[in-house]
Structure I
Amino acid sequence: MKFDRTLVFGDFHGDLDIMLSSMAKKGLIRYDGKIDAVIKLISECVNNELAPSLETMVIRQAEPVRMIFLGDFLDRYHLGYHMIQFLDKIRWEEFGIYPIFFMGNHDLINFHFFLNPFEISEIYQGCGHSKCDTFSYIDNMGIDKSLESFKALHSDEIVKKQIEFYETGRFEYQDDFYTLRYEYPYDLSPLAEYRHYTGDDYTNYYNQMVSKLGLDSSLLLENEILDSHHSLSFCLSNLFGKLTSDKGPKNWWDISIKECRLTQPKIVKFNFFINEDKQEILPIDWRIISLVWRHHYGHFFRRTRFIHNEGNTVFVHGGISPLAMMDPLAFGNRYDPRNDTFRPLHGDLGLKDVVERSNRLMAQIVENALNDYSFRRMNGAEVLDQIGFWRGVARGFPTFGGPIWSDFNYLQQCLEKDERIRLLYKRFKEATGIERVICAHTPFKFPNQPEIRFMMSGELQAIGLEYLCIDNACSIAYCDDECRLNGIEIDRDGKILDLGEIFTLFD
C-alpha cells in the first residue's frame with residue numbers, strides 16, 4: 001500500500017499529553033489539552049476490548065496514512081500504560097491510519113519485570129558489572145513511573161483478585177487454551193482479614209500478623225521499632241521470604257540486594273498496596289500482578305516489532321548498530337565473517353524478507369515468554385536485548401549493541417574513531433540497498449533551535465546513507481523548560497517535511 005503520509009514518532013516515555021498533542025498537530029486526532037478528561041476515558045474502558053469513547057477523538061483520513069511509533073512508551077513519566085491503553089484500544093485502520101509499534105529498551109525492561117521480577121537484573125548477566133550495579137542501573141531507568149501508571153489503572157482488579165486468593169487459598173487463571181490453578185500450602189487468610197493498622201503503630205501490626213499466621217514467636221519484633229508503612233512492608237517482605245524460600249517460588253518479592261548501595265530501591269515497594277488514608281496495607285502475590293499484566297498488555301507486546309521497512313527506508317528503535325549487521329536476529333545472515341563483507345540481497349530474498357525474518361524471530365521469543373507461567377527463571381526475552389556484554393565492556397553502560405537500540409551520539413563517536421566502522425556501513429548499504437535509517441532512543445537539545453526535529457549523521461550521509469535520529473527530548477521526562485512536540489512527517493515521495501540538523505563530528 002502506498003501511503004500519502006508517513007508519520008514517525010520517537011520516545012514519549014509516559015508523557016501522554018505530549019503524545020496526544022503531537023498526534024493532534026499531525027492531524028490524526030482531536031485533542032484540546034484536557035488531559036484529565038482523556039485519563040478518565042482510558043480508565044473507564046480499561047476492561048473493554050475496544051474504546052468507542054476514545055475513537056471519537058480520531059480524525060478519518062482522506063488518504064491512507066502510516067503511523068509509526070519507534071518505542072519507549074514507558075518509564076521516566078507516570079502515564080506510560082495509559083498511553084498503551086489509548087493506542088491499543090482504537091481501531092486505527094477504520095480511520096485510514098495504519099499503525100506500527102516498536103518495542104524499545106524501556107518497554108523490554110517492563111516486559112521482563114512483569115513476567116518475572118526476581119530475574120530482572122539477569123537481563124545483563126555476564127556484562128562485566130556486578131549484580132548490584134546492574135540493578136542500580138535498572139532502578140534508575142524510571143520503571144517506577146510505569147508502575148504508578150499500571151497501578152492506577154489496575155489496582156482495583158488486583159486487590160479484588162488478591163483478597164479472593166488469600167481467603168480461599170486458590171486462584172484460577174483462564175487462558176485461551178488452558179486453565180492455570182494456583183494454591184497456597186498454608187492458610188494466609190489473615191493477610192486479607194487483618195489489613196488495617198492503627199495510627200503509627202506499625203510494629204504492633206507486624207507482631208499481630210505473625211501471631212495471626214501462627215508463626216513462631218522468634219519472628220516477633222521486640223526491640224526494633226518500625227517507623228513507617230514502608231519499613232513495615234520491608235519487614236513483611238523478609239517475613240514472607242522466610243516462609244516461601246524453602247517451599248517453592250517466592251510469591252512476594254524483596255528485590256533489594258543487601259550489599260547494594262540502594263537501601264530500598266524504588267520498585268521494591270510496588271507489591272504492597274498501601275492506602276494511607278484508610279491505614280490499610282495489602283501484600284500482593286506478584287503472580288497476580290503478572291497475570292493481570294499479561295491479560296491487559298500481552299496483546300500489545302505481541303504487536304510490537306523489531307525492525308520495519310518501507311521500501312529502502314528502515315525503521316528501528318535505536319538504529320542499526322555494527323552488531324546488528326552481524327547478528328543473526330537482524331541482518332547477520334547477510335554477513336560473511338571470512339571476508340568481512342556482506343552477501344548482496346538477490347532474487348527471492350529481498351530487504352523485506354530479511355526484515356520479516358527478524359520480526360518472526362522476535363514474535364516467537366515474545367510469545368514463548370508470555371506463555372511461560374513457571375515464574376522460576378528468565379523467560380528467554382533477554383535474547384532481544386543483545387547488549388548485555390556490550391553495555392558492560394564500556395564504562396557506564398553505553399547504549400551501543402543490539403538492533404533495538406544503538407545510541408546515536410555513541411555511534412557518531414565510533415564513526416569518528418574507527419575507519420573500519422565507516423567502511424562496514426558502506427559495504428552494508430551497498431549489499432542491502434538501504435538508503436535511509438530512522439531511529440529514536442537518543443535525547444538531544446538545541447536550546448536556540450527548538451524547531452529541530454531530527455539529527456542526521458554527516459559521516460554516514462557522506463557514503464550515501466541517510467541515518468537520522470528523531471528527537472525524544474520533548475517528553476516532560478527530559479525537558480528542562482517547555483515541552484515540545486514529537487515526530488516527523490514524510491510525504492508520498494519520501495521527502496521529510498520537518499526541519500533537521502546535520503550532525504558531523506569531523507571533516
Structure II
Amino acid sequence: MMSLILAMVPSVIAKDPTSENRGGALGQNLSASVVRIEVTDQEADYASPWNAGHIGGGIGSGFVIVAPNGKKRILTNAHVVSNARFITLTRERVSHPYTAHVEFIAHDCDLALLSVDDPAFFEGTVPLELGGVPLIESGVSVYGYPLGGERLSVTRGVVSKIDFDLYTHSGLDSHLVIQIDAAINPGNSGGPVLQDGKVVGVAFQGYSGEVAQNVGFMIPIPVIGRFLKDLSKGSYTGYTDLSIAFRPLLSPSSRKALGLPDDDRGVLVTDVHEKGSSHGFLRKGDVLLSIDSHPIASNGRVELDGQSVDMTEVVEQKFEGEKVRFNILRQGATSAVEFPMAGTWHLRMQGNAYDEKPRYLLHGGLLFQPLDRNFLNADSTADLRMKRAFEDFVEKHLYLQRPEIVVLSRILADPIHKECDGLRPGIVDSINGRKIRSLADVSTAFDQPARYDVVILEGIGSPIVLGREAALKANPRIMQTYSIPSPRNL
C-alpha cells in the first residue's frame with residue numbers, strides 16, 4: 001500500500017555526481033540560517049469534542065528569511081506548528097532554546113512564518129535568499145535535522161518532476177510541487193532546499209509504502225513567493241479559486257459533436273459552483289480555449305515559462321480582485337469572458353481543520369456535531385449515509401440546501417433513554433418540526449418551548465422522542481457522569 005504523507009526530513013541521495021548543477025557545495029555551512037523547531041501541540045478530540053484534546057509534540061526545521069515587513073523571521077511548514085501550544089527554536093552554536101510564536105499560518109499551502117520573543121536569537125543569523133524554479137535533472141541540497149537530530153544535516157538529490165499535486169496537510173488543496181529522488185523521513189519538514197546557494201523549495205511530504213522509493217516533494221518558489229506576497233498587507237487571505245469542474249476533450253467524436261477542430265485545444269466545463277469566482281460568468285457546457293492568452297490543451301494544461309502545467313496554475317498567482325480572461329466556445333460561438341477572482345474556496349468542510357475547537361451541542365445525552373473531515377477522521381464507525389453526504393456536499397451542491405450537515409454523532413447512555421426508540425447516529429433532518437441546516441438551528445430548536453423534543457434522522461423511520469422536562473433534568477446529571485464542562489460550543 002502506498003500513500004502520500006507529511007514528513008519531517010527529506011533524506012536525499014545524490015544520483016548524478018557528474019551533474020553540471022550540483023546544488024551548491026556539499027557540506028555548506030548553514031548553521032547560522034537553519035533552525036531546529038520543537039513543538040508541543042494539542043490535537044482536538046472530535047470523538048469527544050468537550051475534551052481538551054491529546055497533547056503531543058514533534059520536531060521540524062525552518063530557516064531565517066527577511067519577511068515582507070523587512071524583519072527577520074523563520075519560514076517553515078504549517079504542519080510543523082499546527083495546533084501548537086509551545087514552540088522553541090535552537091540552532092548550532094547556541095546553547096539554549098528560544099521561545100517562538102506563529103505569526104502567520106497558511107494551511108492551504110502548508111507554510112508558516114514564526115516570530116521569536118527574544119530578538120537576540122537573530123544575532124549572527126544569515127537570512128537565506130529565494131531563488132527560482134530548478135530545472136529537471138538539476139541537483140539540489142536539502143538541509144535540516146533528520147530524525148530530530150541535534151546536528152544540522154545536508155543531503156543531496158535530483159529534481160525529477162514539476163507538477164500539480166495534493167497538499168496532504170489540508171487534504172483539499174493542490175498546488176505546484178517539485179519531486180526529488182529522495183526519501184522523506186520523519187523529523188525535518190520545513191528545511192530549505194538549496195541550489196547555487198539560494199532557496200528553491202521547502203521540503204514537506206513524501207510517499208510511504210513499498211511501491212515508491214526515494215520519492216520526496218518540496219514546495220517551490222512560486223508557492224513560497226505568493227505566500228510572502230499575501231503577507232505584505234499584514235494578514236493572510238489565501239488562494240483564490242475558479243470554483244469550477246472540467247474534463248479533458250481528448251475524444252475525436254466528443255470534439256466533433258461540440259464543433260471543435262482537431263487541434264488538441266479546449267476543456268469542457270462540467271460544473272460551476274455558486275458563490276465561486278466563475279459563477280455568473282462561466283456556464284456548464286462551455287469549452288475553455290485559453291486562459292489569459294495561454295492556449296489550453298485538451299488535457300487541461302498550458303505552457304508557462306517553458307513548462308507544461310495545469311491551467312489552474314495561471315490563477316494560482318492571482319489575488320482577490322485581480323481579473324482572469326477566458327476565450328470560450330459557447331453554443332457554437334466563440335467569445336471572451338473576463339471576471340475578477342472573488343476570494344478563496346468557501347466549502348472548506350472537506351479539508352482538514354487546525355487550530356480550532358470542535359463545535360457541538362449536547363441535549364438529553366444526544367450529541368450533535370457538524371459533518372466535516374475532522375469528524376470523519378475521528379469516527380471510524382460513521383455510516384455510509386454520512387460518508388455519502390460528505391462526498392456529495394460539493395459535487396451535488398448540497399450546500400445550497402444547508403450551509404452544513406449536522407449529525408447525531410453519539411448517544412451518551414442515561415436512564416432518560418430506557419424507553420426511547422430510534423436511538424442511533426445519523427444525519428439530522430429536523431428537530432421539533434424545524435429543518436436543520438446548521439448547528440445553530442439545533443440550538444434554536446431546543447431553546448424554543450416544547451413538551452417533547454422530536455428528532456428525525458434522514459432515512460430512519462422511528463423518530464427520537466424525549467420529554468423536554470426530563471431532558472433538562474438529565475443534562476446536569478449526564479454532564480457530571482461524563483465529566484463534560486459545557487453542553488455546547490457553537
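What follows draws every value from the coordinates through simple rules; no lab data is involved. Model, not experiment: these values are computed from the prediction. Cβ atoms are built from the backbone, for glycine too; each structure is taken alone.
What to note about this one:
- Answer label among I, II for the case where Cα extents along the principal axes in Å, calculated from the coordinates, equals 79, 70, 45: II
- When relative contact order in percent (Cα under 8 Å, 6 or more apart) is calculated for each of I, II, the greatest value falls to I.
- Test item: distance in nm of label points 7 Å out along Cα→Cβ at positions 50 and 442 calculated as 1.3, pick one of I, II: II
- A value of -3500 for helix-only ellipticity at 222 nm (-39500 (n - 2.57) for each DSSP H run of 4 or more, over all residues; to 500), calculated from one of I, II, originates in structure II.
- Distance in nm of label points 7 Å out along Cα→Cβ at positions 226 and 330 from the coordinates reads 4.8; which among I, II: I
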